[in-house]
Structures are given as C-alpha cells and as structure tokens.
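Below you'll find a set of structures to go through.
Values in this text are rule-based calculations from the coordinates and carry no lab data. As the structure is a prediction and not an experimental result, all values here were calculated from the model. Cβ atoms are built from the backbone, for glycine too; each structure is taken alone.
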Structure 1
Amino acid sequence: MASEVFDRDRHLTFLQMMYQLLPSPYQSQEINRLTLAYFVISGLDLLAAPDRLVDKEAVANWVLSLQAHPRSKSELNNGRFYGFYGSRAAQFPPEDNDNGALSCSVSNLASTYCAVAILKIIGYDLSSIDSESILMSMRNLQQPDGSFMPIHTGAETDLRFIYCAAAISHMLGNWSGMDKEKAKEYILNCQSYDGGFGLTPGSESHGGATYCGVISLQLMGLIEDDILSKDAESSIINVPLLLDWCLQRQAADGGFQGRPNKPSDTCYAFWIASVLKVLGGHKFIDKKALHGFLLTCQSEYGGFSKFPGDYPDLYHSYYGFTAFSLLEEPGLKPLCVELGMSAIAAIGI
C-alpha cells in the first residue's frame, strides 16, 4: 500500500546509508562513483539535511583527487580531455590490453559535470580548481557538427554531452570551452516533427533528450524566462509544439512517460516537468495526480523506485526528490532545474 505522505525522515536515512556504504549491487557501477556521489550529496542538500551529515572537506578532497591534470600547458593541445575521472578505478589504467600496451584511462564530461556540481553544492570555491585545463581541453570533445563526445578517445555524440558541457561552462562562469553557435545548431536539428527532441538529429523524441536540448539552450541564454508571456513564435524552437508534446507525456496514472506508449517512470517527473517550468507551462501539470503517482514509487526502505512496487535505486530516488521539490513539498529546498541542484546551491549562497 502506497504511503500518503512524503517520508522525508526515511529518505534521509536511505541517503545517509548510501553516503557511508553503497550496497553490493552497485559494484557494477564503480566507474560511475562520482555520479552516484552526486545523487547522494545533492539529495541530502535538497532534503535540507544538517551539514553534520556530510564531511564537506573530505568530500572536496576526494572529488579534487579525481581530476586529470596535464603535465604542462602544451599538453592541453594534445587532444586529450583533462576533466574528472568517474572513480578511482577509472583513474588508473589496467595492466595490459590484448596488444600488450597500456590502456589509457580517460576522464569524461558526465563525471566532470557531477564533480563540479558536487563542489558547488558543498560551497567549495570553484575559482580554486584547475578550470583552465578543463575548458581548454573540452574543446577537443566538440565535433564539427556542434555535438560533444564524452571522452577524447571516441564515443557516441548526442545532446547529453552538450548539456554536460553547457552546465560545466555555466557553473565555471566561462564559455571558452565550447562553440555555442555550433552547439545551438546541433540542438535545433534535434527537434523532431512532434515537438520533442531526440538525442541525435532524426531520432525519436525522448524526455531526457528534450531536457538536455532545451536546458542547454536556456543555460546558453537563448531561451527567455517565462516564454509563454512573450511572443512564443519568435523563439528559436517550436514552443507550442514542444509544450503539447511535453504535456501529453503525463499519463492516466498521473506520472510522466519518457516516450509515447511507455509506462510512467519516476525520473521523467523531473526531466519533463523541468522543461515545462522553463517554458512556463508547469501550471498545466496535474500536480495532484503526479504527487499520487510518485507516492506509489516511494519505497518503504526510503528512496524511490523506477516503477511502483520495485526496489529503490539512487538514480530514481534522486529524481523523485527533485520532482517533489518541483511540487513544492514542505521540507525540501527549491530546485534549480537547469543545474539539477537546490536553488540555494546554484546561486552560491
């Protein structure tokens, strides 16, 4: 039976446990330890947890120890990316590969976003980090079409990594690491005929991709606040069609789906609702129905599951907290949807 209230105390206990020791099923996610830490640290912050629950100095030292550094400034032009590794295991290369040569470990954009976000959330002075290496080498990841690879050795290119690059640039207050005009053109090419955005041009519209595309444009200063109160037709994207697509994602059970004909999923209450908030369309969300769906995904152990009745996981737990913050749940800090953290952390108070 679903709880009728948001169980803040149980969620705090869940996150405290995850802060101290991750359960064994997370071993396969070792390479993403920084991302998991972001969910925990930002989750505790959103829940307005006391500072005593997190050793900020220890967290800062751990995060900073995961940054890749060039041996000299000349190496910033060698094609590598000097961001943050996802974990200690990713920081050091394995002994040998099939060719008998050492395999290079690589830092990546997603982990770098999480690292900078964690430092911002705990109040660390971002001017103290080696942002020059991050931004100068980030240029190596941007492709001629404006998209970004997550790592310098070659990988998929899509809207997720444009968002990471935009969020990093915004948090560091420096856009020298990306060509915004090229990135903008790539994003615009990802808007589909139905109004949503696909991860790549021509691909199916998806809630996560739509968030990455729209919020990247917002971070770059290309979407005006409360666009519905202005001339939406002057926007660089098709706003009416996008709003229609987003609003159609709220299903009969009150939750949000990521694509048509898919079941409602906790995380899309953040991805889709955030886009609607940026566009000024969040007033059209059936908040009572969404609140009810999310409570069916609230676990008796604390945290949230992907679907009702499943076990909780850190990813869906975090986006459950952000969704309740958007619903203005008492006991939760207001959310900065653009950076995926509390509004207080985002403005650095």
Structure 2
Amino acid sequence: MDSALLLLSFWALAATVAPQTPESCPERLVGEERKRTCPKPCKVDKDCGSKRQCLCDGQCGLSCVAPGRTCPWPLTPSAAWEARLLSPTHSFSALLEVRCKSGLSLPSGLDATIRRCQGDRQWSGEEPTCAGATPPTAALTCPLPEDADGNIRIEGDGAVGTAIRYSCLPGSRLLGISENFCQDDRRWQHPHPACRKLYCTPPSEVAQGYVVAVQKTEYEVGFEVHYLCKKNFRLDGAQKVTCLSNGSWSAAPPSCRARCLIPAHRSRVMIDGVKRWPLDVTDAMVAHGQQVTFYCKHPQLPCSLATSHTCHDGQLPPPACYLEPTWLQYKLFPHRLVSEIPACHLPANATAV
C-alpha cells in the first residue's frame, strides 16, 4: 500500500476514535483545499457557530463541522466492488468499507479500502477502481486471537483494512467488543475479547418436595434437574428443568400441592365419571386438580342438580347448595338421599342453583 493510502487510513481512524484535541488531530494540509472543500479552521468549539463543533476532519485538521451531517448512502451499485458501513449511521466521521469483488483488486494491491464521511458531506479518498491483478505473494493481515477453549468464533480473515466480528458458541458470553478493525500497521484497533462459559445457579428448593440432582455450586448448560413430591402431594408445574445457554433454567420451580378431603360423608359424589361414597375412596381424599361433583336438591322439584368443584392445594369447599344428610336420613331412607334421586332435566338455557 502506498504512503498516501496509509496516511488516509490513519486519519480516518484517528478522526473516529481519538479525542478531538489539537494534539491528536493532524495539521491542515496546505493545498488540500484545492481537492476538497474544507470547513472553517478552529481550535475550540467557541471558534464555531452555535450549531457546529470543532472536530477533527481528516486532512482538513480541526474544523467547524455540524456533527449530524451525513454523506451519500447507499452508494451507487457497482459491478466491480461492494460497499458496507462499519458505523451505525452514515453521519460525520462514519467509516465505510469498499471491497473489490472476487478476482479484482485496487491499484494498491489490496481488495478493500476504508473511506470516512468528511465535513463536506463527501466520502474521503477517490472513487475505487477495481481491476484484475496478480495476487500478492503474502497478504497483509493482523494476527487472529488464539482461543484455547475453542469457544470464540470469528467472521473475517483479519486482512489489513478490514473488520472482523466475534461471537461465542452457545453456553458462553462475549466479554469485550464484538467487532474489531485491522489497521495499516497490522495491529488491531482494540484488544481481542474473550468468551466466558455460562452456568446456572443451584435450583430452588420446593416445599413438600425434593430436588433430584447432584449438589453443585453451579450447573453446566444442558444439565437436567428433576423434581419429586412427598407422599400425598401432587406436582404442579415442570417435573424436569434444563440449564439453558443463557444461564437460566428452562422453567420456574414447580409446586407440590396437597390432596383435598372430600367434604361429604353421607352422600355419594361423582369422581372421574363414577358415583362413589367418600368412604370408599382411599383416605376419602382426591388429588390436587381433581374435580368432584356434588348433588344439590332442586328448591321446587323432587330432583337433583349436579355442581362441580376442583381440589386446589388442600382446599375443596362444597357448593353453597349442598346439604349434608342427617344420620337418620342416611340410615333409614338411603334411597331418598339427594345423590340417589333422579337428576333434574332443565331446559338448555337454565342454570343450576
């Protein structure tokens, strides 16, 4: 690469990353005004108007520039080269990479160059001319990072004047920058980042339950933990959780819900589609989430109405209409119990009491 291109790339980067002070910005090149329109020279912001700042403008040195002004983008498509922004926007001091297409190169021998958005709203340097050329015997590159764990991935080849992007394999988090630029002196603009493995913290304990897992201070991505409930309790939630690649568990800890005592003694109820006496049910209890149907007497007709309630963590209140039969009713007139009389045949639009 010739000296003019080296100097241009240096100024483009300096104007973007270096503090805007007289010590860090090059002096205005005499005669450069004949090639481009340089803004008004300055030393501090007060030398400029209210809407301008004293910023480093490449070969024009410290100049009065409106920071929000932009350069033409996108560029007119070309069959010989492709352009892409290296900065979030195409405003002042933004960097633009122009890369020759496969088999072509610039007069400098490189296949790419960096242009900067100047204060005159034009991209620095000349319009690229890509043509066929004999490849150089040794490509100029910056050294790529060595990753002993193999967790870091790099997009790009590290050639001078180009950028590379970093990412981590699933289960790791990037510490540092995600993009870097190989400068003309074959040094990277920033230090290389690193990939740090992610772990999940120990899973939460569950009341009336157990966590089935090897006890550790941290768990690797992909590790599975199982939950079990104590006797007479039912699992409500995920029975298995997995450590995800973002360091969190795949689901919240479940709950262990208590069984419910059936609040009926001398009347049959419907459980799982079968009419049963509560005393014939094991422990006269149903599991959490199980539905129980009670029978209530119609207030005017000699028939029964069915009303269902669901067991929730030990709570199963009977419906307000349900009346527990007396001992005499149960012993002397079992066939007259509300649960044993015919069901009411209500119209389709009627509601149970």
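Thinking only about distance in nm of label points 7 Å out along Cα→Cβ at positions 291 and 323, which of 1, 2 has the largest value? Could you put the intermediate results ahead of the total?
Working: 1: 1.5; 2: 2.7.
Largest value of distance in nm of label points 7 Å out along Cα→Cβ at positions 291 and 323: 2.
As an exercise: Rg and Dmax of the Cα atoms in Å, for residues 131-258 alone, calculated from one structure in 1, 2, equals 23.5, 81. Which structure is it? Let's see the in-between values first.
Details: 1: 15.1, 49; 2: 23.5, 81.
Working through the options, I get structure 2.
For structures 1, 2, calculate FRET efficiency 1/(1 + (r/R0)^6) of positions 107 and 155 (r between Cβ atoms, R0 = 25 Å, to 0.05) and state which one comes out highest.
On the way: 1: 1.00; 2: 0.35.
When FRET efficiency 1/(1 + (r/R0)^6) of positions 107 and 155 (r between Cβ atoms, R0 = 25 Å, to 0.05) is computed for each of 1, 2, structure 1 gives the biggest number.
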Say we calculate relative contact order in percent (Cα under 8 Å, 6 or more apart) for every structure; which of 1, 2 gives the highest result? 1
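To test your reading of the models, identify which of 1, 2 gives 3.9 for distance in nm of label points 7 Å out along Cα→Cβ at positions 51 and 275 when calculated. Present the calculation step by step, with values, prior to reporting the outcome.
Working: 1: 3.9; 2: 8.9.
It must be structure 1, since only it matches.
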If distance in nm of label points 7 Å out along Cα→Cβ at positions 43 and 307 is calculated for 1, 2, the one returning 2.1 is structure 1
Cα extents along the principal axes in Å, calculated, reads 120, 48, 43; among 1, 2 the input was structure 2
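Where does the value 0.60 come from, among 1, 2, when FRET efficiency 1/(1 + (r/R0)^6) of positions 91 and 267 (r between Cβ atoms, R0 = 30 Å, to 0.05) is the thing being computed?
On the way: 1: 0.60; 2: 0.00.
Corresponding structure: 1.
Work out the source of -2000 here, i.e. which of 1, 2 gives that when helix-only ellipticity at 222 nm (-39500 (n - 2.57) for each DSSP H run of 4 or more, over all residues; to 500) is computed.
Numbers: 1: -12500; 2: -2000.
This value belongs to structure 2.
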